[in-house]
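Next up: the structures, one after another.
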Structure P
C-alpha cells in the first residue's frame, strides 16, 4: 500500500482542484462538487494514515514547528484582515474634507432617500472614459448607501443603442429614472438634478401651484429679467406642477390648488377677487403673496384678517445693502426661528421692497410671525421718486422692520380639514429671473413653498453644487478692502523698500 500512497495523495489534491473548478463553472450542480470533495477527503485521509510515521517524524522537527508557527501567524493576520474588511463593508464611514462639502449629501436628499417607499431604477447612459461618468458614479454610490430602494445600471450608449432609443435618450451622459410608471431624465450630473428627478418619479401625485393673472403680475412664462420663468423651472425640478388663474373669469380658486401665488400685482385687485382668495384660504388653502412698493393692488383688506398690513414707503439700508446697487438693494441676514428659515445660511437679496406691519387680530384668530427683518440702520423712506430718496426723520419709519411674514390660525383646524397658512413678502423682484439665482434667494423661495405645501422633505438647503460662493461685501466692507488692498499694503511695501535701499547705501 505504501507504493500507492503518493498516487493517492496526487489524486486527492487533483479532486480538490476539480471540485473548485466545478463549483465556479456550474454552481448549480452541487452533487458533482460534493462527489469530488468527498472523494478528495477520503484520498487525503488515506494518504496521511499510510504516512503516519513519516508525518509524526516530520512534525517533531524544529524547522517544522517554526514553520507551523509562522503559518499560524499568517493565518491569524489574514483572518483579522478579513474580519476588518467585513466590518468596513457593513458599517462604512466616510469623511468629507472638501471646502464646499461637495461629497456630502444635503439634508433634503437624506430626507428624500429615507422617504422612498418603492423601488427606483436609475439607468446612466455614459462611457467610462467620460468625466461625467465618475461624477454620476460617486453621487449614486452615496445615494445607494442611504437607501436600498435604488437599482443602478450603467450603460454605454454606443454598445447598447437599442436600449437608449427605447428610453428616448438622444445624448450621452444622461440618467433615466423610472418608478411606478413614471420616467424622468437628467442631463446634468448634479445632486440638485438627481434629487429633483427622484422626487418627481417617486410621487404619484404632484401638487399644483397656481399663479394669479390679470393685474400686471410677473408672468411664469416671461424669460426677461422681470419674469418668473426661472422660478417656474425651480419649482418643477422640485416635483410641482405650475399653472395660471384668472379670478376675473372664474368664481373660485380650483380645489386642486396646493398654493396660490400672487406675484407682484401692479393694478388693483377687485373686492370680489379678494373675497374669492379669502374663501380659498379660509377653506384650508395656502397663499404666497408678494406685494411691491408703489403698487395699486391695495391688498390690505385681504391681509388684515391674517394680522398683516402693508407698510408705506420704500425700504433702504445704509449698511446691509448690495455694494454695486442702490441703498434700496437690501441684503437680509436677520431671520426669525421658523421652519422656513431654520436652515438658511446665505443672505437674501430684496431689491426695492416695502415693510410689513403686524397687527393683533384678537384671541382665536391668526398669529403672524416675521420671517425676515431689516437691520437697525434701515428705514422706510416715504419720499421716494424715480430712484431718488429724500430722508425725513419725522416721516420715515426706522428699522429693524419685517419684510416677510408667515401667518397661521391660532387654533388647529377641525379633524379632516386642512390647516390654512399664508406667507406675505414685501417684494416680488427677489423671485424674478434677475435675482432668483442670488445666493439665498432660491433657498428662501423653495423653503417657503415647501412649508406651504406641507412637504417637509423640501424644507432644507437645496443640494450643494461644486460652485464658487461669491463674497458680497456691503459698502463698509468695500471701503475697508479698498483702503487695505489699494492704499495701505502698497504704502507699506513702498516705505519698506525705501528703508531697505537707504540701509544698503550706508554699508
Structure Q
C-alpha cells in the first residue's frame, strides 16, 4: 500500500472515530434524560395577581411584514395585569414592516396596552443591539423575548414566572417551541423533528442533570439582574442568546427548561431560508465556543458540566469532518476493494453505525416522548439524517468563517406567515439567494450516485445504506435550493400526505 493510500485510510478512520464519539454522546444525552426523569421541573401554581412583578416583553423584528402584526396581536392578548406589563416593539426594519408595526402598536395602545414602538436606523449589533437598546428603556424586573414568527399563548407569563419566585437564583426560564406549520411539507416536518429533539433531549437532559443549556433567543423569560450581572447583551457572535446563556450560568445563575410550556412558531418553508438559519446557528455556536470555552475550562464547574459544555459548543465542527468524509469515502472504498482489505469493513461499518444509529435513537426517543402517534412519524427519520448530511457544505462554510474570524451580518430567517397547507410563499418577498453552494451539493450528490453504482457493481452491499444517505441528502438540498430560487415552485417541497 502506497503512502498516499495509507494516509487516506488513516484520515478516513480518524474522522469516522471522532464522529462515532459524538454519536455516542447522543446516547449519553438520552441516558441523562432518562436517568433524571424525577428531576424534571414541575408545574407551579399561578401566582396571586396582587403579587405579580413588572414584566417587559421585547419583540425584536427586522423586515417581517408577513408576521409582525400577528406577533404583536398575540402578545397584546397576554393574560397579565395591564399596569404591570410593558411591551416593546424593537423594529430595525427598512421596508413596509415599519408601517405595519407602527399601525399595530397604535391600535393596541388605543385599547389600553402599554406598548411602545422603538425604531433604530443603524442596526448596530443587530438583534443583540436592539435588545440592548430596549433594555435601557425597559421598566420590567423580568424580560420576556419573542421573535417575529412566534404566537405565544396567553398564559405564558403566568406559567413561567412562578419558577423565578420559587428560587432567587433562577436567571432564565425557557419554554419549548411548537410548530404551527409542521405539516406543510417534508422540509417543515423534518425541521419540527430536529427541534423537538433539541428541546426535549438536549435541553431536558442537560437541565435535569445540572449541566448548562442555552436560551434559544425567543420564547423565554430572563431575570433582568441575570442579564446585567453576566455582562449584558454582546454582539461579537451571531448567537447572542447562546453567548449570554453561558456567561450567566458561569456567573452562578441557574436555568429552567419547561417542556410543557409551548410557544408555537413558524418554521422555514424554503430550503435557502432553512440553510441561512442553520448557517447563522452553526457559525454563532463556533464563535461562542472560541470565545468562552477557555473560560469554561478554567472555571470551578464540575468536570461533567465542562465536558457537556465542550460537546455542546464544539458539535458543529463535525460538519467539517463530514465534508472531508464525503470526499474520502469513495477513495477509501476503492483502495480496500482493490487490495482485498475486506476486513476493514468490519471496522468502518460499526463506526458508521455508532454515528447513524445514535441519530435514529435520538430522534425516535424525542418523538416517543412527545406524540402518541410517534410510530407514524418515524418514516421521516431517514430523510432527516440525509438532510443533516446535506447541510454539511452549508455549515462547513459557517464553521470556517467563524474559525478564521470572517465577520458577517446577522441574517434573519425569512418568514411568510405560513400556517396552513393551502398557504403560499411563492411570489412573496425575502427570498434567499443560492450562490454557488447548491452546485457543490449537486456535484457531491452525483459523486455519491457514482459511488453507489460502484458498490453495487462490486457487491459491497454493506456500505449502501450509508452511501445512499449521503446521495439523497446532497441531491435534495442542492436541487431544492435551485428549484425554489429559480422556478419559484413547490416541487419536492410538499410532503406526500400534504400534497394535493
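What follows draws every value from the coordinates through simple rules; no lab data is involved. Values in this document were obtained by computation on a predicted structure and should not be read as measured data. Cβ atoms are built from the backbone, for glycine too; each structure is taken alone.
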Out of P, Q, which structure matches -11500 when helix-only ellipticity at 222 nm (-39500 (n - 2.57) for each DSSP H run of 4 or more, over all residues; to 500) is calculated? P
Just checking, which of P, Q has the largest value of mean count of other Cβ atoms within 10 Å over residues 129-136? Q
At a computed 6.6 (distance in nm of label points 7 Å out along Cα→Cβ at positions 33 and 257), which of P, Q: P
At a computed -0.51, -0.64 (log10 I(q)/I(0) by the Debye sum over Cα atoms at q = 0.08, 0.09 Å⁻¹), which of P, Q: Q
Identity of the structure behind 2, 10, 18, 19, 16, 13, 9, 6, 4, 2, 1, 0 (criterion: P(r) over Cα pairs in 5 Å bins from 0, in percent, for residues 73-200 alone, calculated), options P, Q: P
Parent structure of the calculated result 12, given that relative contact order in percent (Cα under 8 Å, 6 or more apart) is the read-out and P, Q the choices: P
